[in-house]
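Each structure below is given as structure tokens.
Every number in this text was worked out from the coordinates using simple rules, so none of it is lab data. Nothing here was measured: the structure is a model prediction, and the numbers come from that model. Cβ atoms are built from the backbone, for glycine too; each structure is taken alone.
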Structure 1
Amino acid sequence: MTRSHLPILLAATSLLAPATTQQTTGAQQPATAPGAFTALFDGESLDGWFGMSTEDPRALLAMTAEQRAEKIAKSLPDIQAHWSVENGELVNDGHGLFLTTLRNYRDFELRLDYRTVAGADSGIYLRGIPQVQIWDFTEAGGKWKIGADKGSGGLWNNSEGAPGKDPLVLADKPFGEWNHFRVRMIGSYVTVWLNDHLVVKDAVMENYFDRTQPVPVEGPIQLQTHGGEIRWRDVYLREIGAAEANRYLRELGSPDLEPVFDGKSFAGWAGPTDNYQIEAGGVLLCKPGTGGTIHTEETYRDFEADLEILLPPGGNNGLAIRYPGQGDTAYLGMCELQVLDNTADKYAKLDPRQYHGSAYGMVAARRGYQRPVGEWNFQRVTVRGMNIRVELNGFEILDADLGAVSEFMGGHPHPGLANERGSFGFAGHGDPVRFRNVRIRALD
């Protein structure tokens, strides 16, 4: 039997480097690592990990490199006391800090095996958010009153009755046997398979630390320890890129969504279409230095739309909502949903109601959920009456009743706010912003 502990000193680069998706784990790659997966645990050491409890990952992300290095170093004695490696397995004695990846992850697929004992309670934190539940599912475990009878794999910290809170089926194996998890997280959406059984399907994971906000866009993986020995092995992770994530998010939409831009012509569109051009792959591009609002000939009352958006550095455009066919949609339409590169220095001092996804001049959207400039973003918009909801890359960034707005940016009135019907379109502002895969369905 081999047994090892985390070395006293980690490499300086591991301690001091910020947690980004470019940082390496330092873990060796076993020959058994499947396909595009990376081993988070090398089978021999705890390289690539440190210790942390249930803590808001936003605080970790806000730390300087020096503060983070200090936090990591302070966690090592606790990790040494409670975590070890035996015969290629991670072993925790049921106590101490949770094993936490040095790296942060965005969208990913995680695979791992675990084996625990009667009476134990554990879980997996995704981007530092609790948790995919692991526990004693038997009556003798004493937790049937809080859902243990339904088994492991649920998003236990979701609100009572929320999707994903309870697993769809009981899939745990008897104590002494290894269980296998497959967990996919894209945006706020989580799907979990336990022992090849689907136990959570496309459920929004709630932010345990602030339920008014979506989960963070990135964060660490944590293996929780809680009251009994647990062993882990074959811990693999595959990062999911924008193209795959967008395909998944698109498939979440209603099957009734229909394309309103055919990718080849401006059939069904009106307005200054000469200011836009169609590129290979069905991409609609606003010509640099031009603009104006192009819009569907069809009008809509309540509707759902989804599309992909590619912003150039400093890019600015907008989605026209219930547009009357002329004038500035920000004021004469129900609203303009801002399309903007939030990271551009020239926009650093805007009114919050001018950033991406905001109902321009009326209600500010949450920031921090755009993909890096140069990657396609997926956006879904739902309009019902005066309510407008915006989801960006799987995160809800706006959910507002525009009828309740009483303060407008600059005191400027919005006479189109009460429009009951209008077109959908793009409000070009002179920048080469690109759109594709534009779909709509009426909800009337």
Structure 2
Amino acid sequence: MPRFSWTSERIAEALGIPATGQEPRVYEGVSTDTRTLRPGELFVALRGERFDGVEFVAAAAAAGAPGAVAEHRPHGLADEFELFVVDDTLRALGQLAAVRRRALDPKVVAITGTSGKTTTRELTAAALGPGAYASPGNYNNLVGLPLSILAAPERSGVWLLELASNQAGEIDLLARIAEPDFAVITSVSEGHLEGLGDLQGVMEEKLALLSNLRVSGQALVCDEPADLVQLARQRLAEVRTVGLSPEADVRPESWSVSADGVAWRWSGVDFRLAGFGAHLIRDALFALQVAQLLGVDARQAAQRLATVKLPPMRGELRQLGDLTLLVDCYNANPASFRAALDSLSALAAGRRRAVLAGTMLELGEESQMLHGRVARWIADEGIELIAATGEFVTGFAGMASELGERLIRADDFEDAYCKLSARLRGDEVVLIKASRAKKFERAIPLFERDFGGKGRLRISGTHG
């Protein structure tokens, strides 16, 4: 296959604008950052909330860019510098990515969901093995997704792309760029409600992925809520459901959770994954089903998953002496809080439990109600120590008498840690849970300082 190249003609055609009239040239790639731009690359001058990329075109030229995509021509630019003038550079970035996606024509797996999408992406990459390309980090928005596509190796036959949204219509735009062969919806729950309104808005946003599947594309969706499955099948005739329920099309024959990780049997093969929480099995089943559809043998996939190191702060376990930390503060919404509480109860197995709870962000007008709902869950679990910060202080307000000394209300993170740690005996299981922006991982070095040492996890549970 001939090497893909960015010619002046191809760029203008992708952007839907006339040729620049400059001497034709070939670009070595596309960049949006003058700090990492390499000589020969095309610079796309994005506009941000606090900057206008046009102001950096001169710097891009000095760094070796032969041309740029911008919304107007800056003063003092050399005549020989090629400039592609567009109305919207963010849209232009997506147009460039879409052209490369079509030209290279890999199998594209697009993964979205309120939670679980990053873990599913990593597990799918592991199950597929060498040759699969996964979008890096959190490159999942209208800037990150196109950059993922523009950076994808030409020889990779499968791309695993993560799609995220906090505003209505974003998944549709991202899916139009990605043109997926496989659509995966890992979960639908209350999250990013400031931009999506309510649970129905979240569901409609995620389902937009199915409307952009290529002909003969295949869809996998989580088995709950039931409305999701029903609406998905209204949009697409062939939809497979994935989960732990008996109704799921793709489900484990049996499964268990232990100190060593999760284990399950599927398609006649035994699987094991280092990590904690039954939700990991669901994420892995998505990965395994995609791998199977792409021709990977289940036994080979099992060998690969057994060596996977999961992304940090997503149900991560840390043992400090006899104290166990369940670190689940990469993100937070009501559904992920519910799953974390279930994991906490399974992990504790009769030991004292504690929760260090921080605000769930981007819940819009329903924030107070949803914090109250989660607070009620925590209270009903009978958890022995609850340290509430941020919006959870209000969430627990009506339960102070009921909970008595079990409840610790704190002004901020530092105050919460001090009050909670002073009440711990050192043999509890502690859940650390908050939205990523709250940076509750700051608790880890504090717990290590105060409770550090070696210990052994004690937990097991089997289902099937």
(message) Matching task: 12 is the computed value of relative contact order in percent (Cα under 8 Å, 6 or more apart). Pick the structure from 1, 2.
(response) 2
(message) Can you rank 1, 2 by Cα Rg over 2.2 N^0.38 Å, for residues 82-137 alone and just name the one with the largest value?
(response) 2
(request) Consider the structures 1, 2: one of them gives 67, 37, 31 for Cα extents along the principal axes in Å, for residues 210-361 alone as calculated from the coordinates. Say which. (result) 1
(message) Quick check on the output: -3000 is helix-only ellipticity at 222 nm (-39500 (n - 2.57) for each DSSP H run of 4 or more, over all residues; to 500), derived from one of 1, 2. Which one produced it?
(response) 1
(request) Figure out for me which of the structures 1, 2 the number 5.2 belongs to, where distance in nm of label points 7 Å out along Cα→Cβ at positions 66 and 386 was derived from the coordinates. (result) 1
(request) State the single structure among 1, 2 that was used to calculate FRET efficiency 1/(1 + (r/R0)^6) of positions 282 and 330 (r between Cβ atoms, R0 = 25 Å, to 0.05), giving 0.40. (result) 1
